[in-house]
Structure 1
Amino acid sequence: MMADRQTAGGYTKIANIISIDLPKIAQAKPGDCITFKKVTIYEAQRLLKEVEEDIKTIKKNCISENIIKTSEILLRVNGKEYNVKVEEVG
């Protein structure tokens, strides 16, 4: 049997992947085991801020004053745009 028409309101969205886990999901291979943990939006935001602070610390400690090349890229993923800055250091 086939559907007579489209669903009226779409399908229920049962979950979201939090921002800091997107790279892990993107790198998963078919057959990889993925487990989910319930977190609040506040927890997700706190975790994101922690990662951003870690990145700032790494950048501060690792990057020399000698930036060879800087480029900015507009990256579009699933209709959402991201401004990405890439710095080559020497």
Structure 2
Amino acid sequence: MSEPELIAELHRVAAACKRLNQEATRAIERQRFSRDAQEVARAAQDEQAALAAMNRLMDRRRAVEGHLMRVRGQLRPLKSSLKNVMSA
């Protein structure tokens, strides 16, 4: 991927994280303010699902950031890093 494509992907991931954060916040509020036990249980499940999805997105974000750094020449290529570790 090119640098502009990676930056666009970072923007997409950031927007998705923002949406998931809002979903988690709404689920927490539903847990806190609902009087229906079933709704509280559903809200807890929704919160966990949003947090799990956010965790996956954060992994994706770190991967894209690493790739972007490599494209920009801010990281050494993986192969040379592995050779250095293997020879030590």
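Overview of values
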{"item": "Among 1, 2, structure where P(r) over Cα pairs in 5 Å bins from 0, in percent as derived comes to 3, 14, 16, 14, 11, 10, 10, 8, 6, 5, 3, 1, 0", "result": "2"}
{"item": "Read-out helix-only ellipticity at 222 nm (-39500 (n - 2.57) for each DSSP H run of 4 or more, over all residues; to 500), computed value -10000, structure in 1, 2", "result": "1"}
{"item": "For 19 (relative contact order in percent (Cα under 8 Å, 6 or more apart), calculated) the corresponding structure among 1, 2", "result": "1"}
{"item": "FRET efficiency 1/(1 + (r/R0)^6) of positions 22 and 70 (r between Cβ atoms, R0 = 25 Å, to 0.05) - highest-scoring structure of 1, 2", "result": "1"}
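Every read-out reported here was derived from the displayed coordinates using simple, explicitly stated rules and does not represent laboratory data. As the structure is a computational prediction, the values presented were derived from the model and not from experiment. Cβ atoms are built from the backbone, for glycine too; each structure is taken alone.
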